[in-house]
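Q: The next part holds the structures, each set out as structure tokens.
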Structure I
Amino acid sequence: MKFSLFAGDLCDVEAEVLCTSTNPRLSLAMGTGGAVRSRGGFGILRDCEAIVDAEFRRSGRRGLPAGSAHLTGAGSLPAKAIVHCVASDETHRSSVDIVRRCVQNALAIADVNRFASVAMPLFGAGHARLKFDRVVRVMAETLRDAATAVRHVVIVVFDDERVDDAAELIRSVVPSADVDIQRSSQAAEETLSLWSTWS
């Protein structure tokens, strides 16, 4: 499996599948979910609402289990599909186990649908406030140990200043990993602008 790190917006990643890090209601209100809804269109949100409604009819629960993953179309985004990973529970808390299950379940959906490349944000590191280092490490461990046909996983780090830290953490877990670092054009322009200011 090839590892890449991407600094910037999840929606700018070139991958067959984009994963969101969302809540049990798949509300797509903020973070990666909000970005996908904004750029992919409200049809994605309608698909999420249908998934939550189906769960309510089946179980009587309005929320989906933490760690579960759910497939929708990608709307107007160039990706083939979106996998919505429930990275927190109903109290907006996450855990290493929830992050691990998000990775495992996202890969399982990718395998069933024969997707070769998947982009994943740092599950639970946003609104659920799990520590950056713990999230990167558990994601790298889970990817290292996964039995999957997925050939390329892009881990998305929104904060450009933390990408090198993430690369070092991944290499500490997977010493053989040749971690490719990519940056969105916006992140690259901001870096260039910063250097120009200092020149």
Structure II
Amino acid sequence: MNPVAIESLIYEIRGQKVMLDKDLAKMYGVETKVLNQAVKRNMKRFPEDFMFQLTQEEYDILKSQFVTSSWGGTRKLPYVFTEQGLAMLSGLLNSDVAIKVNIDIMRTFVAIRNHLYTTQRVTAELEAIKAKLDLLERNDEDNLEAINDLSEDMRREIDTIYQAIAALSVKEPTQKEPQRQKIGFKTQNSK
């Protein structure tokens, strides 16, 4: 059976991945009543964490998830089987069809578990990357602030240097040197 088709028949109820008795019976090619009778004859193999009966509220919620009702005239609340219950069920139903169906179901459950594990691992890695990015952003902000502080200090020092250079380059007025007497002959025209 197609793993995608099997996966569409797996529901999460009470925090566990489960399959309905009517879907399993259909897959095994038996009536739901026959499947449940085989289980009831071997109840000690099916503790509560392997198989349980839905409450009316759980059943109503499950039915409300379907657009068209394929539930027919169900009189009794359905039973659901966890992955461990399905493994135990394979020991009860010994036909070739049941064995093949159970193998396909087990592979589907393993694929779902692997997908969940991969998703969790990727999510954890993304969270770690996000934390590192946040840290880098904070470090960048701190570094920029330090650079700005340095830049401000450097700007002040450079301004001080420019002012000193400007002060040195301004020509101070020189004192007028006393006029010396010209050397040479004096003529009447030159006085």
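Each value in this text was obtained by applying a stated rule to the coordinates, not by laboratory testing. Because the structure is predicted, anything quoted here is derived from the model rather than measured. Cβ atoms are built from the backbone, for glycine too; each structure is taken alone.
Q: Starting from the value 2.1: which structure in I, II was distance in nm of label points 7 Å out along Cα→Cβ at positions 19 and 75 calculated from?
A: Corresponding structure: I.
Q: When relative contact order in percent (Cα under 8 Å, 6 or more apart) is calculated, the result is 31; to which of the structures I, II does this value belong?
A: Going label by label, the one that fits is I.
Q: Upon calculation of helix-only ellipticity at 222 nm (-39500 (n - 2.57) for each DSSP H run of 4 or more, over all residues; to 500) from the atomic coordinates, which of the structures I, II produces -13500?
A: Corresponding structure: I.
Q: Assuming 34, 30, 19 is Cα extents along the principal axes in Å, for residues 99-178 alone as calculated from a single structure, say which of I, II it is.
A: So the calculation was done on I.
Q: Next question, about the same structure. By the measure mean count of other Cβ atoms within 10 Å over residues 43-50, tell me the structure among I, II with the highest figure.
A: Structure I gives the largest value of mean count of other Cβ atoms within 10 Å over residues 43-50 among I, II.
Q: With log10 I(q)/I(0) by the Debye sum over Cα atoms at q = 0.08 Å⁻¹ derived from the coordinates and found to be -0.25, which of I, II does the value describe?
A: I
Q: Comparing structures I, II by FRET efficiency 1/(1 + (r/R0)^6) of positions 115 and 147 (r between Cβ atoms, R0 = 35 Å, to 0.05), which one has the largest value?
A: When FRET efficiency 1/(1 + (r/R0)^6) of positions 115 and 147 (r between Cβ atoms, R0 = 35 Å, to 0.05) is calculated for I, II, structure I comes out on top.
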